1. Given a value of -16000 for helix-only ellipticity at 222 nm (-39500 (n - 2.57) for each DSSP H run of 4 or more, over all residues; to 500), calculated from one of I, II, which structure does it belong to?
2. Ranked on distance in nm of label points 7 Å out along Cα→Cβ at positions 56 and 384, which label among I, II comes first with the largest value?
3. Comparing FRET efficiency 1/(1 + (r/R0)^6) of positions 256 and 416 (r between Cβ atoms, R0 = 25 Å, to 0.05) across I, II, which structure shows the greatest value?
4. Out of I, II, which one gives 192 for volume of the Cα convex hull per residue in Å³ as computed from the coordinates?
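Read-outs throughout are calculated quantities, based only on the coordinates presented, and are distinct from any laboratory measurement. Remember, it's a predicted structure, so these values are computed and weren't measured experimentally. Cβ atoms are built from the backbone, for glycine too; each structure is taken alone.
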Structure I
Amino acid sequence: MRIQQLLDHHGIASNPFADEDAQTDLVFKGACIRNTFHPSWDKIYGDPSEPATAVVFGEKGSGKTAIRLQLARHLADYNAEHPDAQVFVVAYDDFNAFLDRFRDRLSGRRRRTDRMLEQWRLWDHIDAILAMAVTQLTDRILENRQARHPAARDETLPVDVLDAAQRRDVMLLAACYDQSTAENLFKRWNRLRRKLRFSTWRSKWDLVVGAMVTVVAIGLFAWLDPSQFLGPWPYVAIAAGWLPRAWRLLRCSWTAWRISRNSRVLSRSIKLLCRTLLNFPGSQIVGQPLPASPRTDDRYELLAKLQGVLRSMHFDGILVLIDRVDEPYLINGSTELMRALVWPMLDNKFLKHPGLGLKMLLPIELERLLDRESRDFHQRARLDKQNLIRSLGWTGQSLYDMANARISACAAEKCSPKVLDLFDGVDQRRLIDAFATLRVPRHLFKFMYRLFTAHCNAFTEEEPSWKISSSTFESVLALYARDQEAFDRGVGAG
């Protein structure tokens, strides 16, 4: 007997429990993403008009990735409904590239992952977030349709509303943080310059001075006494004319080297960065914050500049979705390594930065470390002010409702099946109690799929059985509980 034969009999067009990962779950993306929520959803989502931080801990399979996808979808809907008060969404969920670049700056024993992460600081996280935000902003200004960003609308951004200082800020942010690999960064910066009508002609004054001094010196010495070209004075005069250019080139090279050295999670070519900085008139870059020092102050100022630009383009705030901190290959699920990566972000000044909200979806293993931390840590993090959810737990009732929601999403036309319809001799109370032992949606899906398989394998297509017996239910549940216990101990595949 086939599983789909059983489901068709009950008016279910496709298997509601076939997928276990939210990123590939078509049932979730098609129907449940808008109407099936964890009980803590309202606290996590908050009010997009006033971005706020939420720190959520959940075990594997509890729905952290599903919540991230739901946040992105609902924020996209919010942006469509509020075009003049949107939220700029940044997905900070792939740490591999940033960790690799950080590690490449180190040598010897410092490259060991544990020692490497001991040197990871808050400004490294801010650099990574700014890099993703600025790259997204540049893509959207240049109307790069190939690049997809969460909750981003296809409409062209209103760059005409930016004043001269904000155009300069966008160009400066792009010079420091644009991490696109689609084209040469200097060519991309020039395309952005033309799109924003950012003038760079005043930065060419030293070239004009050098060229004019060269022409005048050659003409003057040729007219007065050509034999002077055999001596040093014509060349001294020409060199003096190029001194301003040499000084600017040296200063920009030094600045580019400092930015490259202290932006430890970014990939920046010193040559390209220097070439870009030379296009800024001195009056426009003197005194501006740059990520050229190992400190957070400059990063906060650059973040404020980005927020000012976005505010002018009708973005009231920035939301950063943080997920999958256990998945980078250098972390490999290690609790201590995750702690070293995440803890620098737990800083109240950062988490409560005006106009910035972080939705931190973290593994439950980190929650168990919170109570072991010192008083100084708790005073710095102030997790009591961050919409803290210590466990993304599910009750038997909530999993029962989820099972019904998924079955309804897969129902055939004019059918309204329920999960209870699939069983014989198993009442609602027993189902809820059994689902409570499964704890999280992923275990529910695995169990239901295994249950369907066990039932259908026990019958032929010629003599099918349309109800799952209580004995089959209990035996499969007992076997699954054993496998679940092994998985919890870290010795099973789940």
Structure II
Amino acid sequence: MIRRRHIFSAAALFTVGALTLSSCTGGGGTEATGDPTAEANTDASVAVRLVLEPGNLDIRETAGAALDQILIDNVYQGLVGRTADQEIVPVLASDYVISDDGLTYTFTLREGVTFHDGQELAPQDVVWSLTQVKDSETYSDSERLERVESVEADGQTITLTLSEPDSTLLWNLTGRAGLVLKEGDEIDRQTDANGTGPFAFEAWNQGDSITFVRNEEYWGEPAQVAEVVFSYIPDNQTALNAALAGEIDAVTGFDANLKDQIEANGDFALEIGQSTDKGTLAINSNSAPLDDVRVRQALRQAIDKESIVEALGAGQTQYGPIPALDPGYEDLSSTAPFDPEAATALLEEAGVSDLDLSLKIYSGYGTTVSQILVSNLADVGVDLTVESVEFSTWLNDVYINQDYDLSFVLHTEARDFENWADPSYYFTYDNEEVQSLYAQSRAATDPAEAADLLAQAARIVAEDHAADWLYNGGTVVAVADGVTGFPTTNVNERLNLAELSSSAG
């Protein structure tokens, strides 16, 4: 049985892949762009190019990172949130305490917080929201609260009691599982939103744009712009043209190789930041010869990851399942250095010759990565056939039925190592020691111990050559002159605009 979190994650993979907090603000601090000395125009409207438009706005039951990207932090908030560099900070809670045994989480709920419809946030809204997620299997990330036995309120104090320690809980509360909605709200969540964030949903011109406006009654520092318009433009060249025509103020999901073009007239600057995006080459080890670790290692050592990063124009190499921004990261380049001669020798040792493999890849990714893979593998005698398919086909063939040899996906979600500890996931990886280490990490009450256990598990995954990690993607954004406070880290997953400012009209 595939857990619901996996279904959500699968759709989340493609948000940007189609192209390549402080207590006073109520959101995560960001690495910002622009000149902070420019005088802000609080009546400004800022147009932001995004790639993939959501199917609807129901963040409870609709999959896809396109919703997280715009709704979390800006419209919906939780007791805690995360900064762009993955630090967990208080949001609707002014502070929190975790008991020494890891079984009790106590939050102090802020007073004076209101929803966008004007109703005051009550402790019962928090209790109801978390209990609904915990008890509703159809809700995204419901299983992330599976160890929460009870959620109770006593005045402004919210207490979560766990059945056993869960080192991932606080992080989980920064995502969908922890969002606080209004109990008894009668809005249609597919077409409307009612949160507590610095921006309120205003309008959706389907097929074109979504508009947010400043929440004038926001409990924290008010937004510095009056309006944000998310314009959905899948094609990079079209987005470039719109930016140069003055129709777009910030371009996300951009092609770093177009840097010279967008900076040509001096109106835009290209910024490249870190992300948790993982360009992952899944290797199906359910059948020969990919069930042979020597063959999997040969494939990894045949691939020149430096050339992939260079071709993409952004990002860095990655040789294991955990990116640099996540706990448990370790440089694992020694597990599979680029070495075609060693790869050839491994294939010979495994008795494999004239190997024919297929690569199933979502058609929206383009051809850059697949062309390099075809060339690199041909150099060691592997004939790779590329099957470029629609997302629905990939979801059915690869994700659900595990019918593939190799498959490339840009996994955007942070802290998702749990997939390597789940044999039912489409990676097809089954290692009891990894599963045990992950379980120990989750049960640890010391963050350093939890991270160390993850690092141990990740090294085993890499040494098993369970997959290949072609690159850790870079966040590429182009920001217009006069626009400041635009996030430049991990914006594929979250786009917190609490500090966005513009000196333009």
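1. Working: I: -16000; II: -6500.
Of the options listed, only I reproduces it.
2. On the way: I: 2.5; II: 3.9.
Largest value of distance in nm of label points 7 Å out along Cα→Cβ at positions 56 and 384: II.
3. Values: I: 0.00; II: 0.55.
The structure with the largest value is II.
4. Values: I: 192; II: 133.
The correct label is I.
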